[in-house]
Structure 1
Amino acid sequence: MDRALEAMPQAIDVAAQKWLDFQQLKFIDDDLAQQVAFFLVPLEQGLSKWEAFESAPDGFFLIIAVKAIEQSGTHSRRELENALGVRIPDK
């Protein structure tokens with residue numbers, strides 16, 4: 001898990017750019033929770049190929065996704081927390 005935590009900042013950077021690309025898709029009219037769910041599937045598939053994330057628990061990828069979305073600037077932490085019904089950890 002230490003390796004996953006070390007790789008997390010890079011994964012968030014990559015995911016933030018992927019989220020911005022994802023937002024350009026014209027068929028994305030769903031609410032934020034659904035958008036996150038749709039985004040999470042390919043994100044998890046891609047990141048699970050990284051050696052650092054081979055044994056990461058599923059919830060780990062959700063944290064990366066929401067931190068990346070927040071970092072991208074498209075949605076605030078509050079918007080994400082309200083849409084997903086969860087508190088986002090600071091780190």
Structure 2
Amino acid sequence: MSRILTIDQGTTSSRSIIFDQNANIQASAQEEYPLFFPDDGWVEINPEHIYRSVVTTLNSLDLSGIEYAGLTNQRETTVIWDRDTHEPI
């Protein structure tokens with residue numbers, strides 16, 4: 001049976017959910033991370049926390065049988081990562 005992996009990298013946490021072909025949730029994992037407020041109306045997240053939270057959720061799930069994957073993130077957020085080191089640039 002084919003399964004679908006979704007990764008939702010949101011404002012306060014990362015969540016990974018696996019659905020079956022009928023859109024039933026088979027498994028899920030969520031990892032929160034700290035937010036920083038350097039100025040009024042500003043919110044920042046350490047890119048390392050984003051990366052680690054996604055990896056943590058994926059490592060806690062059985063990814064066998066995944067045939068499709070989708071990813072969502074926080075609107076205008078952009079982080080450039082080094083392909084070899086996985087460090088934010």
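When relative contact order in percent (Cα under 8 Å, 6 or more apart) is calculated for each of the structures 1, 2, which structure yields the highest value?
Sorting by relative contact order in percent (Cα under 8 Å, 6 or more apart) in descending order puts 1 first.
Here Cα Rg over 2.2 N^0.38 Å, for residues 39-78 alone has been calculated and equals 1.56, so which of 1, 2 was it run on?
Derived from the structure labelled 2.
One of 1, 2 was used to compute helix-only ellipticity at 222 nm (-39500 (n - 2.57) for each DSSP H run of 4 or more, over all residues; to 500), and the result was -22000. Which label is that?
Value -22000 for helix-only ellipticity at 222 nm (-39500 (n - 2.57) for each DSSP H run of 4 or more, over all residues; to 500) corresponds to 1 out of 1, 2.
For the read-out mean projected area of the Cα convex hull in nm², a value of 5.4 was computed from one structure; give its label from 1, 2.
Working through the options, I get structure 1.
Readers should treat all values here as calculations from the given coordinates under stated rules, not as data from a laboratory. These figures come from a predicted structure and were not determined experimentally.
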